[in-house]
1. For which of the structures I, II does the calculation of helix-only ellipticity at 222 nm (-39500 (n - 2.57) for each DSSP H run of 4 or more, over all residues; to 500) return -2000?
2. State the single structure among I, II that was used to calculate Cα extents along the principal axes in Å, for residues 36-187 alone, giving 87, 29, 29.
Structure I
Amino acid sequence: MNLDHVKRFVYVVNAGSLTSAARKLGVPKSSLSRQMNLLEQELSTKLMIRGSRQLELTEAGELLFNQAQDLILGLDEVEDNIAHLITQPSGTLRVQTPSEFMSDEIAQLAVEFAQNYPKIQLCLNQYPGAVPSPGDMDITIVNHDFQLAFNDLIARPLMSIPQSLYCSPHCAQGTPNIEFDALSQKQLITQPGEQYWYFREQNNRLSIPVNGRLILNSPEMRIIAAIRGMGIAKLPDYLVQHAVKHGSLIKVRTSLPVWAETVTLLYKHRQPPRKIQVFIEFVQNFIGRMQSRL
């Protein structure tokens, strides 16, 4: 059985008539009709009744269409996937990511991406503190617990990172409980540009103004400062597991839970170039593997 003839048969049935299918395919109707005749000769049976105003299939035609349609769609998808594989994306890809966010993991991501896409030149830049303007960057990765202000960009959330308040046992003075609205009176360790800490009340985000005695842009530095008794720090839970296990830090329990951080990917185009598409897909898969280890 000629597969091209079967594909044309499926197309004719979906188009509703030989005339409509020929017009959409840009081929003469006589050529399409000849292919249908050849297919019927191959199968030794009539597949369609041509005399009627609307396309009418015989029982054999119905059987062929029902069983061939999914197969043809599957083959088209395989053809597209192979084309994508052969046509490797290329060019320069500029990405910026927060310096305080999982530097080791981001470095591993960059290496694996470069190995998988050798024709893409990946330029990865880390930024400290507040989220910079995307500028000429293709992609900006943001780690945030606040509402993003970039309304002209596409925002794709990647993962949620639970976080809590932590301090040294000495700093807690045996009572690691505090009303969240009393935090502004406490000695705090914050990060650059941080004016509020956010808490969850059901689905509402409540903000408390904060003013850090120490302002440190690295979570590792904030951990050390908290261990040394310099105040209360807001930290991702996964980063402090070792310190909590060994009693260097304790969780400060508040009347409302701390709002989790979200890792979001920002880019400019609703239909981005192929190099950006493959990076987004790669990061999503990488994040999925990473989450299973956190």
Structure II
Amino acid sequence: MKQIIVLATLGTLLLVGAPRAQAADTYNFTIDSAKSKLDINNSVNVTTQGYLIGQYDATTNATGTRTKNGLTGSFPSTTNEQVTSNPALAIGGPMNASASGTYKAAIDTSKLTISISNFSVNYLSSGSLSQTVAMTLNTGNFRTASPNYAYPAGALTVPAGTLSITALTATQKANTSGVGKLTSLGNGSYSFTAALTATMNMSFKIFGTGPYPVQVPIVMTLTGTLTKSSDGTYTVSTSNSINANRVIDVNFTAPKFGVGLPAGTSKAYVWVNMTVKQVSAAVSGTCAFVAIGVKQ
């Protein structure tokens, strides 16, 4: 009996003393917006059907610009015709802003792995961005009165206000993780790369209407370094590649808006009426994040 008790005791001691696999520690990370910057190029092209017409109104704007199809023939004093123009809109250029957000990371320095989940970032924490809209009018021959000017058939590009990007976010797909391999850099620092499945959401306003939402599934690739501080927190510095493209078929009528067409030394003021048929949006660039992680 004594032998059995001794063996059992030894077995217990061996189990207690045996090395156990170290579990990954989970940290809650907060992105520091003061150190996290968005640097991207944006391109939006809008296809429409529509027309232009002079801003003349017999009651409220009797001296306003009038329009008429063709370059010759009579032009009665009250004539104001619709001129098919099918405006094409182009918006694009660089954008810079501050970013904020949160995520979780399970860090296992013994197995050299990092697993990122619940990633959510607001790329425009510093506020909305605006870009100039260039509009190309594709017309046949037409002319105007007040001022008198002739426009041969072709493409005429004019500025047409601004587009405001009011939201640009990315949210990791629920219940998924982006797993990366840690590579030791020494002194408690590691490099890593992790790919996340996410959805990018963008909203924009144009000609005072909207916001219009655009949603694009993306794969985010985070590349960066992980460093543990003396207080037990982790600092992660990453570069997030952003590449998203989407073509959306739509059918909505935009409110009319006014533009001034070049007419020699004057301007011919017309209303542009259009129905938007398709929006093509592309975003590419990077966002540099600095985040602090506190053990959960």
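No value in this document is a laboratory result; all are computed from the given coordinates. These numbers were taken from a predicted model, which means no experiment stands behind them.
1. II
2. This value belongs to structure II.
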